[in-house]
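Undergrad: Input: structures, listed below.
What follows is calculated from the coordinates using simple rules that are stated; it is not laboratory data. Remember, it's a predicted structure, so these values are computed and weren't measured experimentally. Cβ atoms are built from the backbone, for glycine too; each structure is taken alone.
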Structure 1
């Protein structure tokens with residue numbers, strides 16, 4: 001009897017220890033996602049099992065107009081989040097909000113149809129590409145540079161036709177984006193605010209325009225990855241040589257990209273295939289293709305611990321948008337939640353225990 005009781009106590013102790021360690025290691029992940037056709041931003045929480053909408057923030061100025069919230073980013077200290085409002089009279093704007101309370105702090109007018117947002121940890125400046133969706137396809141557009149303390153536009157840098165996919169180098173000293181209608185990767189010096197280099201991203205510089213839509217730098221290597229949306233390719237660019245060193249042939253319509261912090265996995269949203277790809281960057285091979293819960297897959301945000309990818313999907317017609325969570329260890333979709341129509345821009349905010 002004593003032996004049985006001792007075993008029982010040991011088992012209870014192990015169970016309690018297991019419960020304690022699981023509780024301690026549990027994380028909550030928070031992301032923001034914009035719904036372009038509903039003029040709202042949703043704050044989501046994922047606890048490792050369940051994904052839920054914590055709150056919905058109405059954005060925009062004109063109640064009777066769809067103003068199109070598009071790009072999102074969070075300040076390096078996590079204190080503020082920034083949103084591009086694509087439609088305007090005639091220009092769009094970037095709006096600054098306080099994280100937690102989600103109160104509007106300040107806004108600034110920028111160019112035509114501002115889209116993707118990047119923030120430099122080196123300068124503190126915000127860079128937003130003016131995609132100019134409603135302009136003529138021959139019109140050169142720009143990148144607006146914003147001082148975020150006062151929300152003042154300090155420069156508007158000529159970029160190319162329909163720039164998109166604004167992202168910073170890991171040190172915050174270089175800004176990268178793609179000019180969709182000229183098929184170029186463009187490098188801007190974040191200090192001098194000047195275009196430094198341009199590079200055609202297609203496998204054939206004289207061939208059809210690959211229409212690049214996104215750029216993401218590698219976290220530790222001098223490489224940049226470009227989504228060639230029309231060519232169904234990912235271009236791999238060596239920044240030291242300033243040349244393309246590889247093209248990955250992909251599924252239909254690669255659109256947004258993100259890389260795990262350890263630099264091992266590239267996550268690709270396939271806008272034309274309603275799916276998300278997970279690539280091994282050492283081998284240059286796709287490890288998994290995961291169907292999304294809605295059509296028109298859009299944005300990707302990888303958590304800082306590299307465990308999960310949050311993926312937005314726009315939906316079709318009157319469908320709600322959705323955000324899916326992909327477990328990057330099992331390469332499976334593990335959670336999903338409906339959000340507003342045409343879910344697009346998505347950005348990670350914070351992790352809490």
Structure 2
């Protein structure tokens with residue numbers, strides 16, 4: 001499993017947002033992991049069916065999406081929201097994930113867990129392993145669906161952890177495809193399904209995905225992603241009776257208050273003060289953008305850290321461009337060197353001698 005390394009410092013920026021109903025909320029920049037707005041971001045709360053973001057991610061990364069699953073009687077243990085698959089029905093793993101995410105099928109969650117890991121218990125072990133590797137310090141999973149267990153315990157996390165999870169998941173193209181789907185049609189050996197996404201915010205042009213959740217104990221939980229003018233966000237609310245409205249309020253305020261600024265340009269990269277590599281070409285492989293308010297742009301600086309290698313080859317790593325906000329590192333972009341081919345300059349007499357030497 002890939003392990004996330006974040007070169008950032010969480011920095012809360014106050015923006016004018018009307019009263020929010022959530023017990024905890026966060027708006028995170030999907031590109032950098034920077035927290036743009038939030039409160040109680042590390043508070044541990046029940047997360048209900050937003051759990052299924054982790055379930056879908058693991059199924060996508062660990063399972064064979066084209067595998068045809070024969071549904072077992074494990075689904076008889078499911079209750080609550082369902083896609084109403086039947087024992088003996090044959091359906092692909094990918095279609096089960098669509099049912100999991102669009103209709104929040106608890107039966108789909110149990111079928112996925114068994115198909116991918118062999119049992120619910122083994123799948124939960126994977127879930128907690130992923131959480132640990134992603135740095136989700138306030139998260140504990142007990143099942144793949146999000147309902148409370150018979151003993152009353154349920155999956156818990158924080159809005160910050162759920163934002164981290166979603167940030168990572170959104171790097172996967174298959175996850176993004178399913179996360180934003182408004183509807184999906186499935187034909188099995190038993191019947192045909194047409195599933196419509198429960199996330200009504202998908203009617204908004206800037207919303208790129210989401211997962212709803214609700215139990216009596218957790219109350220309303222919601223994770224959504226949105227993009228506009230190169231600003232890419234994830235918003236998470238836990239225990240929020242007005243989650244649809246609150247998410248729209250946060251998106252609108254951030255889109256109106258922030259702008260995406262290009263900080264590093266790979267096509268126009270130069271370090272004026274460098275003398276050591278002046279005969280060669282230094283370059284970076286990526287552009288880098290920061291989502292900032294107008295007031296913040298003056299607090300951004302770039303520090304170049306170069307190593308003076310006496311023996312370096314073409315395309316060697318020779319340092320980093322450190323992007324800082326208020327002198328705190330936010331990004332670390334590798335710098336490489338391209339060795340210039342030195343063309344030997346010959347006098348006219350040397351050229352004549354070389355020409356005769358060929359005869």
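Undergrad: Taking relative contact order in percent (Cα under 8 Å, 6 or more apart) as the quantity of interest, name the structure among 1, 2 where it is greatest. Please list the in-between numbers first.
TA: On the way: 1: 13; 2: 17.
When relative contact order in percent (Cα under 8 Å, 6 or more apart) is computed for each of 1, 2, structure 2 gives the biggest number.
Undergrad: Can you rank 1, 2 by FRET efficiency 1/(1 + (r/R0)^6) of positions 51 and 299 (r between Cβ atoms, R0 = 41 Å, to 0.05) and just name the one with the largest value?
TA: Working: 1: 1.00; 2: 0.60.
Going through 1, 2 one by one, FRET efficiency 1/(1 + (r/R0)^6) of positions 51 and 299 (r between Cβ atoms, R0 = 41 Å, to 0.05) peaks for structure 1.
Undergrad: Identify which of structures 1, 2 gives the largest calculated value of Kirkwood radius over Cα pairs in Å.
TA: Numbers: 1: 20.7; 2: 22.9.
Between 1, 2, the highest calculated value is found for 2.
Undergrad: Taking distance in nm of label points 7 Å out along Cα→Cβ at positions 35 and 339 from the coordinates of each of 1, 2, which one would give 4.7? Can you show the working numbers first?
TA: On the way: 1: 1.0; 2: 4.7.
Considering all the candidates, the number was obtained from 2.
Undergrad: Rank structures 1, 2 by distance in nm of label points 7 Å out along Cα→Cβ at positions 155 and 291 and report only the one at the top, that is, the highest.
TA: Details: 1: 4.8; 2: 2.4.
Comparing 1, 2 by distance in nm of label points 7 Å out along Cα→Cβ at positions 155 and 291, the maximum is at 1.
Undergrad: Please state which of the structures 1, 2 yields -2500 when helix-only ellipticity at 222 nm (-39500 (n - 2.57) for each DSSP H run of 4 or more, over all residues; to 500) is computed from it. Mind showing how you got there, number by number?
TA: Details: 1: -2500; 2: -7500.
That value comes from structure 1.
Undergrad: Continuing with this model, one more query. Suppose you compute distance in nm of label points 7 Å out along Cα→Cβ at positions 59 and 243 for every structure in 1, 2: which one lands on 1.8?
TA: The value was obtained from structure 2.
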